[in-house]
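Chemist: Listed after this line are the structures, all set down as structure tokens.
Readers should treat all values here as calculations from the given coordinates under stated rules, not as data from a laboratory. The model shown is predicted, which means the values in this text are computed figures rather than measured ones. Cβ atoms are built from the backbone, for glycine too; each structure is taken alone.
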Structure P
Amino acid sequence: MNNSVGNTGRVLWAGLRALLVLTVITGVVYPLAVTGIAQLAFPGKANGSEIKDASGRVVGSALIGQTYDLPKKNPDDAEEAVAPDLRWFQPRPSNGLGGNSVNTQYAIILSGATNRSGDNADLIKWVTAAKAAVVKDNSTADYTVKPSDVPADAVTSSGSGLDPHISPEYARIQVHRVAEKNGLDVQQVEKLVADHTDDRILGFIGEPRVNVLQLNIALKNLTAAKG
């Protein structure tokens with residue numbers, strides 16, 4: 001009886017010591033080591049790939065898309081439609097989780113695709129409306145966008161609904177409108193797009209892309225210098 005109790009006590013004490021040691025190693029030492037290595041090796045990525053404006057203020061992350069909309073007339077009206085602020089380059093649509101009201105327009109509480117099939121009526125409606133808006137919004141007095149010019153990313157959301165990039169084709173479609181709205185030369189805005197177009201990773205992975213937030217920060221700096 002006494003031997004059994006003693007053996008049980010030794011087993012429990014050994015288990016408790018193992019628990020304490022593993023808790024310290026995996027719960028304290030390992031996270032601190034990984035955090036320290038990350039801060040030394042790539043601090044920018046470890047801190048969320050933050051993007052700062054000219055004043056040094058953090059305005060977002062290079063990994064998360066944002067919207068550039070005009071303020072609502074009634075901020076308390078959840079049903080009021082928001083209109084894009086056409087002075088800025090616009091991101092791709094962010095339908096996110098579709099009818100889930102929590103995940104609307106690049107809210108990062110949730111992320112996900114629309115999960116609609118290609119022949120889904122809702123998806124067809126969204127794409128048709130988005131294409132018409134791209135053609136209308138980006139056609140100017142001296143530049144007309146044709147429906148055949150509109151790339152797929154201009155009318156569809158990404159798999160996460162949070163994509164921070166657009167294709168160079170979509171960015172170039174917006175150049176004339178952005179130049180007109182900001183009183184800039186088209187060549188100036190075209191250069192901004194070219195300067196902020198990233199090539200394929202290692203030359204063959206993925207597609208060329210433009211980070212909309214970084215492009216709009218450069219646009220803001222250009223308009224500030226002009227004014």
Structure Q
Amino acid sequence: MTNTSVNNTVRLFGAGLRALLVLTLVCGIIYPLAVTGVAQALFNDQANGSEIKDMNGNVVGSSLIGQTYNLPKQNPDDAEEAVRPDLKWFQPRPSNGLGSNSVNTQYSLILSGATNRSGDNEELIQWVTDAKKAVVKDNSTASYTVKPADVPADAVTSSGSGLDPDISPAYAQLQVHRVAEKNDLSVKEIESLVAEHTTGRLLGFMGEPRVNVLELNTALRNLIQG
């Protein structure tokens with residue numbers, strides 16, 4: 001009786017161990033390798049993070065996540081110092097309302113999140129008003145004047161995530177004269193860059209036309225360095 005009980009226990013243990021080894025092999029090795037192989041073969045760019053590279057092959061970011069283009073702080077340790085945009089580059093949507101890194105306060109990290117403020121919120125209205133004035137001022141040049149009515153909504157409002165990598169063609173076009181002037185390039189050259197990096201609606205009817213800011217600025221950097 002005892003031997004039978006021991007034998008049954010050993011058989012059950014052996015069956016459980018074999019099942020563990022088989023499932024580990026199938027689910028932990030074969031399946032991940034198969035999925036990775038299919039992803040690399042059919043969706044190589046997406047599987048690797050939709051990376052964007054410069055003319056030297058260096059990865060500069062992902063086309064899925066927006067970046068800021070600001071001037072370095074004069075005093076990196078001064079948390080109160082105002083952030084100033086680097087006007088030689090195309091600027092993304094604003095990211096008001098995002099949190100900051102509370103662990104290492106020397107650096108401010110971009111965190112995904114919306115402002116969570118209603119359309120009639122006084123603080124949000126003030127943000128939009130101030131942003132509109134800044135867009136008009138920053139993008140007006142000696143030969144080109146931006147009118148407040150020409151400022152599109154995405155130039156003064158953040159997206160739901162705050163990490164939107166795209167801007168509207170209207171906002172990109174509004175920045176053309178300023179970018180051309182700051183980089184000693186012709187307006188036609190910058191307009192061509194914008195046109196080349198403007199993506200239409202998906203399948204011709206889904207979504208809105210858009211311009212990926214990182215891709216556009218990477219092309220601009222290549223043109224400047226070219």
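Chemist: Of the structures P, Q, report the one carrying the highest value of Kirkwood radius over Cα pairs in Å, for residues 94-189 alone.
Modeler: By Kirkwood radius over Cα pairs in Å, for residues 94-189 alone, the leading structure of P, Q is Q.
Chemist: Next question, about the same structure. Quick check on the output: 4.5 is distance in nm of label points 7 Å out along Cα→Cβ at positions 38 and 182, derived from one of P, Q. Which one produced it?
Modeler: The value was obtained from structure Q.
Chemist: Further question on the same structure: Assuming 1.8 is distance in nm of label points 7 Å out along Cα→Cβ at positions 70 and 214 as calculated from a single structure, say which of P, Q it is.
Modeler: Going label by label, the one that fits is Q.
Chemist: For Cα Rg over 2.2 N^0.38 Å, for residues 30-149 alone, which of the structures P, Q scores highest?
Modeler: The structure with the largest value is Q.
Chemist: Given a value of 8.5 for distance in nm of label points 7 Å out along Cα→Cβ at positions 14 and 142, point me to the structure among P, Q it was derived from.
Modeler: P
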